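Just so you know, all these numbers are worked out from the coordinates, no wet-lab data involved. Predicted model, so just to flag it, every value in this text is computed and none were measured. Cβ atoms are built from the backbone, for glycine too; each structure is taken alone.
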Structure 1
Amino acid sequence: MDNTKLTKELSRITETDDIFKQPDIAHIFIHHHKVVQSHLLPGLKVDVKEFEDHIEVNTIVEKDTKIEKPVHMCFGMIPENGIQKMVINTDIRENASVSFLAHCAFPNAVDVQHIMNGTIKVGKNARFRYFEKHVHGSHGGVKVYPHAKIHLLEKAHFYSEFELIKGRAGLIDINYEATCETDSVLEMVTRISGKGEDLINIKEIGHLVGERSRGFLSSRVAATGNTRAEVYNKLTASAAYARGHVDCTEIIKDNGVVSAIPIVEVNNPKAHITHEAALGSVDSKQLQTLMARGLSEDKATDLIIQGLLS
């Protein structure tokens, strides 16, 4: 399949066809280990190195650059089998502001691995939003390994969101670790729906090392069928007036099993971190109400789970 056809197929799957008509929207589409389509804007630099067994993507948003509309990034593989290995380094420089919308598409996967090792640096007084949305098929044959080290400088703000609520999760292994300097803000939100024999591992850690730094870790996981999920969220605070909260909400149905491990560690008497974890089955009152309105038990359950993950 040539680059044009690959781009069209990826954009169809991720519902991003309209971005090609808008010159003020930057985008980059990567299939396997090759760039098949890209469009950049002033202040946004993307250096790509293609290799047979992996691809390196080095992104810089220059100092004082403000990119108004989300930068669209699409990573995916159309074939049923294969490995996509990515090394992604992102540098958001001082006073810059940008958001990335990353679509990861593996619609036909029977045995596909998506491996991402990355670094993210958000400079002084810079803002970076990263929304990663996955589109998987019904086979459950995807193994996804997003791992990243994140560094927030003074007054930096980083918000990330990982979403997988359609299709089978397969195997998800998230490992993010962030260090937050003075007055910086860290927010990481993860929402995943597991079905069948899916395996979900989430490990997110934030270190509040600067005074008045703030951190928020939130996970929402639904485990149905025989899904197994483990959530490990940890916030540490070692600076005065650091503030943080860890929030885990997991729901199970059928033979699903979930363990949630919220950890808070405070090493400064002027710091403060809270945590909350809730694990349980589908709310019976909500289920009965929806079924009384004509929905089947399965459809009612799906609706409740969608509400949790929205």
Structure 2
Amino acid sequence: MLRLGQRSLQTRNRFSIGLLFTLPSIVFVLLMIVYPIFYTFTLSFHEWSGSARRDPEYVGTSNYDTLLNNDPRFEDAVMRTFEFTFKAVAIELILGLAIALLINGEFLGRGLVRVLILLPMVATPVAISMAWLLMFEPTVGLFNEVLTSIGFAPRLWLGSQDEALGSLILVDIWQWTPMMVLLLLTGLTTLPEEPFEAARVDGANAGQRFFYLTLPLLFPTMVTAVLLRTIDALKTFDTIYTMTRGGPGYATETINIYGYVQSFEYFSLGKASSLLVIFFAIVLGISLVFTQIRKQWGIPYND
């Protein structure tokens, strides 16, 4: 009995020490993550302009009803966000896989090439956006100079409602394809050699090895890369705000930009909060879909 009491005391002491060491992390998560989410969710049921002279007014689900049923601008922003994300991530995945396959082998200067490919990720999005603004400039920009030099008419790029979103997608592809390359290249370097050697012995050509070995074996890494990049693309704000501020008109207004407008231009903090809650639910839902895909394919979480 004495030994059991000593063991129980030691267990409680270890638990207390462990709790003591993890307490700062728990407090940080509660204050910096959980509380803002809870506060935003609570504020979404109120109407408030941010004034210190007037308390938030409870309006129930009115903000949600307005956004989901009576706000075409919000619906367009959602569709525009999905269009931006889908096109950008799809092209980044294809380009990233192609580049990763090209630089995966041994060749002279491979290390330098890998460093150069990662350079777009080094600069801040705002700095990159300013540089691309100059290149997109309709009168003296680099792109129109190239077009006119080869006989094509100059384009408005960011000044056109039909071309502005595509121009932003181009910037996103240029900046974030290296991230996809890095993730896929890591996955390629961890693939086992035995299946490929056996396939070569059996006479499989390069295309067969790619479609029947490389893609299936690399699929877990591709799912992870697409998930991370999709979440990041959905949240894109700095590039869009710096280059177009959601214009021309509302042609590039995504959920994030519309939320910013509701908060800091219209001072409708309750509606902006409900918008952010809906956006949070969208991102969470997409993450759950990818999680389900991993489960269906039997993909482990330690890749």
Structure 3
Amino acid sequence: MRESDLLAHVYALAGGINAAEGGVLVGPGDDCAVVRTPRGDVLLLTVDQAVEGRHFEPGTPVDLIARKAVARSISDIAAMGGVPAWGLAAGVLPPDYRHGRELCQALHAWGRHWRCPIVGGDIAVGPGPLTLTVTIVGNMGGADPVLRSGARPGDELWLTGQVGGSFESGWHLRFEPRLDAGRAAARSGLVRAMIDLSDGLGRDAARIGAASGLRLVIDAARVPVGRGCRDWKQAVREGEDYELLMCVAPRDGRAGAVPFDADPPLIGPIGVVRACREGESPGATIVDADGHEHDAGEMGWDHTG
């Protein structure tokens, strides 16, 4: 079973979750779950893993392993427009692993770096590769979370940075979660949908389209290909970019103008959102220089397929 099929099964199982069950506002299917506490506070919840041999290579410095493990979940908070607050870290260590103290110190240091202290966790020893799991709890600071499901026809597509070549360049270990841009997006009132790019621009764009019931159309010539990629096809497939893709409401007389200030500056527009054609499924399309359309949902990382 492909990862995408397994995720669809998970979403179906969780389809009955609603606010009557523990204050759940958003369940599986977005970058974070969103819950409301009995006091009325809105919290973001996310969890991610970093597995040796998959997300980092053997011999990677311990500090960079810890950094990536924390940053992956921080990036999910950024994709909702939120602020990280607390973290939990769990690790499965290989037998005779000799860097346990260093690893724990690094996890706590990176938590403090993003003002998100690691307040608990668990350690186990297992036969497999080093595996770290980090849970982050965040809040919205008074803004509404930006979901994947809010895109509308006519929205412009914007990115917070280049895509592609993340492993070759080492960016996947040193990326900076786009917290400031995410918060600015949530406060702007212009960004209707957003996602962080962990599985590739193609596949992740299709996730916004599927959640919103629309089609995202990306102009291949406008994709900001970066870090040594040979072409747009490679750039949209590789994943591990951790940039944000935003669907921005059209503005009268300002089509194509940067919607708000961000550091680094937003890149775009790289495409638009439109309604699905007759018989067309929600998702994303990439149009190349010859006008040929490519199904973006098949262009990206799938852990099991």
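Thinking of 1, 2, 3, which structure, once helix-only ellipticity at 222 nm (-39500 (n - 2.57) for each DSSP H run of 4 or more, over all residues; to 500) is computed, gives back -3500?
Considering all the candidates, the number was obtained from 1.
Just checking, which of 1, 2, 3 has the largest value of relative contact order in percent (Cα under 8 Å, 6 or more apart)?
The maximum falls on structure 2.
For which of 1, 2, 3 does mean count of other Cβ atoms within 10 Å over residues 199-206, calculated from the coordinates, equal 21.5?
1
When semi-axes √(5λ) of the Cα gyration tensor in Å is computed for each of 1, 2, 3, which one produces 38, 37, 18?
Source structure for this number: 2.
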